[in-house]
Structure I
Amino acid sequence: MILHSESDKRLIVKGKLNDKDVSFLVDTGAATGLIHRTAVKKYGLNVNKNHSVNLVGAGGDFKAYLCNTPLVIANRTIYQFLIADISDVVNSIKRQTGIEIAGVIGLNQMKMMGISIDTDDNYIEIG
């Protein structure tokens, strides 16, 4: 299935969290998928606070928790997201595109889903 990005500035796809519409950044530079902590209450996400990890990224070190709620894109389910404060990323994408993302699809999810990207035509293909 081929999905066109919601923006010509960044690769952003529509999906669903708990049957509610969301937008996610597709980021090959992200080692893992992240969901912004504000999405927990907004979308009624199931967070496993017994399983936390410390992540290191461009913004420094931060704590993240396992999210037990999957993301659905194009009738495909994507698992293995972490909940974290990614305010800087969310705000940056909103300034660049006008779109508020709920999270980031990272490289591990892209590999699991067989996602490929065509940067010339700005689309994402899910295998």
Structure II
Amino acid sequence: MPVKRVLLVDDSATERHVIGEMLKKSGYEVVFATSGEEGVTKSRSENPDLIVMDVVMPGLNGFQACRTITQDPQTRHIPVILCTTKNQQTDRIWAIRQGAKDYVTKPVDAVELLGKIAAQE
């Protein structure tokens, strides 16, 4: 299924703007959430084709939100790519264990992120 609608979850307005513009310029419709909790809610209400989510957020962090989304029968079909400054191998392994399909580190390289999104189609 082609990815058309992306839910971008990040508590940083700057990151939402930079990554959001990157996605829009590549033809994706982008829906935004500013927290893990809002990301979980919008994953249900907005029916995105894919989710790009930060890890380090107050409240429900990206690992927890990813686990919630990927274990929910209503949303578990939505691929999640975690996008974070955490770049240790253990973080990558933990992300996959939480249900993430892939992992990208910040600052985000457009070619890398767009390639990982295309790989989910």
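No lab work stands behind these numbers, since they all come straight from the coordinates. If you're wondering where the values come from, they're calculated on a predicted model, not measured in any experiment. Cβ atoms are built from the backbone, for glycine too; each structure is taken alone.
Suppose you compute mean count of other Cβ atoms within 10 Å over residues 67-74 for every structure in I, II: which one lands on 18.9? Structure I accounts for this read-out.
For the set I, II, ranking by mean count of other Cβ atoms within 10 Å over residues 35-42 places II highest.
Assuming 34 is relative contact order in percent (Cα under 8 Å, 6 or more apart) as calculated from a single structure, say which of I, II it is. Numbers along the way, then the final one.
Details: I: 34; II: 24.
It was calculated from structure I.
Which of I, II yields -12500 for helix-only ellipticity at 222 nm (-39500 (n - 2.57) for each DSSP H run of 4 or more, over all residues; to 500), as computed? The structure behind it is II.
Out of I, II, which one gives 2.2 for distance in nm of label points 7 Å out along Cα→Cβ at positions 3 and 51 as computed from the coordinates? The value was obtained from structure I. Taking Cα Rg over 2.2 N^0.38 Å as the criterion, the top structure among I, II is I, with the largest value.
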